[in-house]
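Next up: the structures, one after another.
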Structure I
Amino acid sequence: MPRPSDSVKNILVTGGAGFIGSHLCERLVALGHRVTVIDDLSTGRRGNLAGVVEQIRFIEADLTDGLGALDGEDVDQVYHLAAAVGVRLVVEQPIRTIETNIEQTSRLLRWACEREATTLIASSSEVYGKGTRLPFREEDDVLYGPTTCPRWSYACTKAIDEYLALAYHAQHQLPVVIVRFFNTVGPRQIGTYGMVLPRFVRAALAGEDILIHGDGSQTRSFCDVRDVADVLPRMLDTRACHGSVFNLGSDRRISINELARIVIDVLGSTSGTRLIPYTEVFGPRFEDLQDRQPDLSLIRARCCFDPRYALEQTIRDLADDMQQTGEAGQA
């Protein structure tokens, strides 16, 4: 299995106070690296970094100002996780989503190229759009809905990010890795921006009805954030990964109705379930992807990726974290 090298690296994590970013920072610190985080805390939380706050450098700023603060400093690797995320945020603030995802990534890639820093770009399974077959493979065609449906703007921004990263690799030999995340879940995730599992867990802990958007037959694949954080450094340190796009997630596909039942059973909850039409949640002209499942052949071949955390354990750990932090009592 490819492992990170023993040498200490200077590493920048954008969006490092976020859900995935904070777990990644903990992993990088554990590996002995020097970590700098840039985060404007628009969706991230400083408390997410409580376990490593004394061991990292934290810059609270937007990306442009944060990168300016690092001018003249050497950086070996960059993990670009800063982005507008969550279906609700995409629907309610489409301008912010589009400008943030494209402009920040373009700025970051220019900056990284100047330093020849190995760079990971966080993309999303949303890039596949409506999908053309299951499971999704990295070389599949993509299919989006009309531009009059803002739901697909996020997918398009992430696709542009991928094109930019691959162009920097082709034109400037910048070592880049592109990761398409599939429904990453676990401790520290919150439901504020429409994330499904923390919404379900919070409702189950409170004994309230679990609200299911649509008819619940749509399927997703959920992967624990700790499995994700563990493999990301291996990907950047594996030359065979550079210049490539990877699916990252679990290939266990379950319906949202089944997810609700699992949450209720695992937590011993008295909650029921209730279906809510998409139009009531996200307004008219909202479209959703019916099925989402990654083909993991490529990441398994290049990085020996094998998720360790079962969904049931992730649910327990997320529930424990929500109770300890007080998130269980928040809508």
Structure II
Amino acid sequence: MIPTQTLLTENALAEEFVSAFRERRLAEKFFYWFPLSVRAWLALCSDGAYRNYVRSRSLIARSADALARHFAPGPLEVVSLGAGQGDKDLLLLEALRAHGVRVAYLPVDTSQALLELACGGALAAHFVAHGIKADFARPDHLAALAPDPETPARLVLLLGNTLGAFDPIAEARELRGLLRPGDLLIVDGELYGDETTLAGYDNPLNRRFAWAPLHAVGIRDSDGELVFEARDDTRLPGLHVIAKHFRAGRPVAALMGGEELRLDAGERLAMSHSYKYAPETLLRILGDVGLAVRWQGTSDDRRFLMALAGPA
């Protein structure tokens, strides 16, 4: 039995998908919702070609012991936002346990399938685990994740460049509300590398992942093209975004629960984006919302930055 709490129902997700498609945009959560998308995501991670997954996981593996030393023995609530399959989290949970920390693991994700994998892995490793099916980008869901005064110390995880799937400036401000004095956050992000960053996304395996939600509703590769674009976000120096969209090459009709969703030739469907940073820019975003960095590390190729931070 996998214990979970549902704040976001499957019916609500289906309604949101139809509404979002009609508005010509697909948010990040829909890329992990369909079974085809979950399969494509797991394949992307297992192959080793998705460098950000490799960078984030290897950085956690290398740094887990050093990070665990920041926590005193005793109870700790670990809340993982956008936990996915939870394999990176499990590396840190094991290190915390080795230092005498008694972990209660709360993975949060919109994907029921990935949430089950995260909880199942933690339970198999004999951790207390309780999944929460929620969209932490929604203010009401984020409020539901706020700690009660009597709950143990908390560690919030936001791994795999997940902050970059949203507006990082706004989202960091919202996430600050999940931390009390003494609570900590581990967040990471991809460091921008000009054309090499774009090339890391525009490759066959990542295209398969990006196509998956379109394939799930009957849109085929021959119906149009996926376009990846890099641009600067002028709000902060060193803040960049990789955006993508589907451009219909002919009239297409997606099918969702018997409902037909049409795109005319030439129409665009905006898809999820991913923010990238200069090192000082990610640290500035944390500092601007009142978080002080206690530890930081970078991947072996210096393209991924991870920080442990808490209320200043």
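Here distance in nm of label points 7 Å out along Cα→Cβ at positions 12 and 76 has been calculated and equals 1.6, so which of I, II was it run on?
Values: I: 1.6; II: 3.0.
Answer for the origin of the read-out: I.
Looking at structures I, II, which one was FRET efficiency 1/(1 + (r/R0)^6) of positions 156 and 228 (r between Cβ atoms, R0 = 25 Å, to 0.05) calculated from, given that it came out as 0.60?
I
Once distance in nm of label points 7 Å out along Cα→Cβ at positions 60 and 188 is calculated for all of I, II, which comes out largest? The partial results should precede the final answer.
On the way: I: 1.7; II: 0.7.
Structure I gives the largest value of distance in nm of label points 7 Å out along Cα→Cβ at positions 60 and 188 among I, II.
Compare mean count of other Cβ atoms within 10 Å over residues 220-227 across structures I, II and report the one with the greatest value. Walk me through the intermediate numbers first.
Values: I: 22.8; II: 14.2.
When mean count of other Cβ atoms within 10 Å over residues 220-227 is computed for each of I, II, structure I gives the biggest number.
Consider the structures I, II: one of them gives 0.05 for FRET efficiency 1/(1 + (r/R0)^6) of positions 36 and 260 (r between Cβ atoms, R0 = 25 Å, to 0.05) as calculated from the coordinates. Say which. Walk me through the numbers on the way to the answer.
Numbers: I: 0.05; II: 0.80.
Matching structure: I.
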Top of I, II by distance in nm of label points 7 Å out along Cα→Cβ at positions 196 and 292, largest first: II
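Every number here is computed from the coordinates shown, using simple stated rules; none is lab data. Worth saying up front: this structure is predicted, and the values here are computed from it rather than measured. Cβ atoms are built from the backbone, for glycine too; each structure is taken alone.
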